[in-house]
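Engineer: Alright, structures below, take your time with them.
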Structure I
């Protein structure tokens, strides 16, 4: 029996958290480790389109999409139906034991979509971090080299290997070392803070790669085309193209980590397209299956085939239920022209904050693409990051029924990752709640500046 559609409007019937949510939080704090610390006071009951309804009947505007996951909405009918049908047939066989054609169908769809020319092959996995780890394995197997270079402000995961690639210490790395060896970090491009052109930043990066690692030792360079957790940093124009050019000239693979930027999020299917680059390997997750646990490494056929038989895989990798969701989600993205909708979301967010910026110089940088946008807040005189202010705004917004996220190496970035299917009026309302809170803080001298 079908349910009534969830009303796409914000509504608070209790304070947040409400009585049921408080009871659930008490139980959570008893049985779930403190290291897991959900930021939103509500507990989800239903999620549809751009609205999350909680257990107390409150409706919140969702500007986070489960951290860029539920691109087509958390309960799109086509995805739900595909999952139901697959569950009725079978939930698991393990592709390495008994294969099923939907796995290959999804690999074929990825071949058609990714910005890699020629034949590609794909291995399906469970999470973004697992995709990154496997991309590293593949790169080392293909090149016969060991070193991997990542960038300042990078985020690539929370496993032992991917923590070594991730830049930010707290909360991702602190007290968890030692990390995997032969992982190196080099400066990238952060136009707001380094003031360098793409060519200048690339020259600095290449100098570091050559002097600190050496091309003869370097298996791969890995980078997010737009750095996510680091603060939605869009590199200066031409930066990535120059780095990729150097990689190709020196037999170094380039891995594009598109876990967050992939699947129409930035207004194109993949952010690498906008940068005009062709990766050797691309890591995918988050939006690939709209909330079902699925990830992939897709790469040039000769690179992927360098690994010996049995060298890639895993019990749950490419689970048939998740694959069904992935195939359906991609179909929805195509049918509903979500690349165009993502582009429109970026225009709305940019226009909104440009208006705010005219009166509030703390809004120092507005950046991103499509439905992956951010604003960096700083002290106008010193450019010092306003991390406490950003946290204050996010906390208050959640209390007022707007789920928003923070980011940045310095913790001073508000980031916006709404479901791409969100209605424009709902999006604008959520943004207005946030900027009203921001305006209220202008006269609050108690907000400290975090250097």
Structure II
């Protein structure tokens, strides 16, 4: 059964080093950012894009200050990374202390306590009371790729099931696991074999709106059994809330039904919590909302306050099935990143950031749903408002239809930037505004950012 979580009614202000306010002192982008953009064009390939044309100089709490002195409301958190803020005092202190001792020895050569402590913390925090093991890496894609390796070796099977709208990374294997072709996959193939894509539960876009979560899961299971066979399936890999694909929250019962089938058939159930983990959805992990206990969990982003770290945590018998030397990497579980992770997890506990995520949802969702009604309800440009905690989305459509409206979505993001608010877009069709504020943002700053967003949506539609 899913845990019962109380929701705070307010977001009390926390101490911050930078003033927590929006302030524009130049045009956007300003002259220094434009200068840096010119320098960048001469040395950085065009394939490495940035969604914002402003260059950061400082960041703290819910604010990013650029090189021209403009202060922006941060509603992106570096794609759900800086949940504790971009310069959280405990993280800064932990990093400083660690680098004064050593920056690297390689855990595969000369191990250290920080790695072990992170593994102990993840064993305690992740769902389930079974014996667990953890291996650390650098990025979410690395974690996902290694989870697939573990599942294949432990089961002796090859097929991996993924879902429509999924995003799992940019390495060769994880590109194959990812659904969206442009910009992630186009002309980068061939991709790894034995990957099978199944229909996702996407309540807003279901052809049959009455389809329940268990029914949507059985639809996918039927295809798995017909196209692959349970005996050939190594793993089901799924984001409990899809990220890049559009912040899609599956219908209730979808995840538990898939997990139950996997357990009954010896299939490894892998929850990709790279974006949804670490208090982001109002629980430590999004799997917890429906009481799902994954066999393996992949984690990154919010784990270490901005330092590069990722992890695979799961059932001991699965990870211990891998032969010695079969898991690792030169920088995996770097000591500085481990120190940052331990400070990040302490900060999340001390400030109850899961509770703050639920408070953010309680503040944001009613406002956005009221805006949707104001603009025409079901026939208006806001097709759906969804999400959990501080992982929230607005899907924009052409009024009177469910046709995606990526042009208006881009216009809204640009209008917000011009007024000093940074928001991200996502979705298979590029028509979803996603909100990922730092969990330490205060109510006044969040409200100011929402004011700008609402004005931008009204103007664009």
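Bear in mind that the values in this text are calculations on the coordinates, not laboratory data. Quick caveat, the model's predicted, so the values are computed rather than measured. Cβ atoms are built from the backbone, for glycine too; each structure is taken alone.
Engineer: Could you tell me which structure in I, II was used to calculate distance in nm of label points 7 Å out along Cα→Cβ at positions 84 and 292 as 2.7?
Structural biologist: Working: I: 1.4; II: 2.7.
This value belongs to structure II.
Engineer: A value of 29, 18, 10 was derived for semi-axes √(5λ) of the Cα gyration tensor in Å, for residues 252-355 alone; which structure in I, II was it taken from?
Structural biologist: Working: I: 29, 18, 10; II: 25, 21, 9.
Among I, II, the structure yielding 29, 18, 10 for semi-axes √(5λ) of the Cα gyration tensor in Å, for residues 252-355 alone is I.
Engineer: Moving on. Tell me which of I, II gives 24.6 when you compute mean count of other Cβ atoms within 10 Å over residues 148-155.
Structural biologist: The value was obtained from structure I.
Engineer: Still on this structure, I have one more. Using mean count of other Cβ atoms within 10 Å over residues 28-35 for the comparison, can you identify which of I, II gives the largest number?
Structural biologist: Values: I: 8.5; II: 17.1.
Result for mean count of other Cβ atoms within 10 Å over residues 28-35 over I, II: largest is II.
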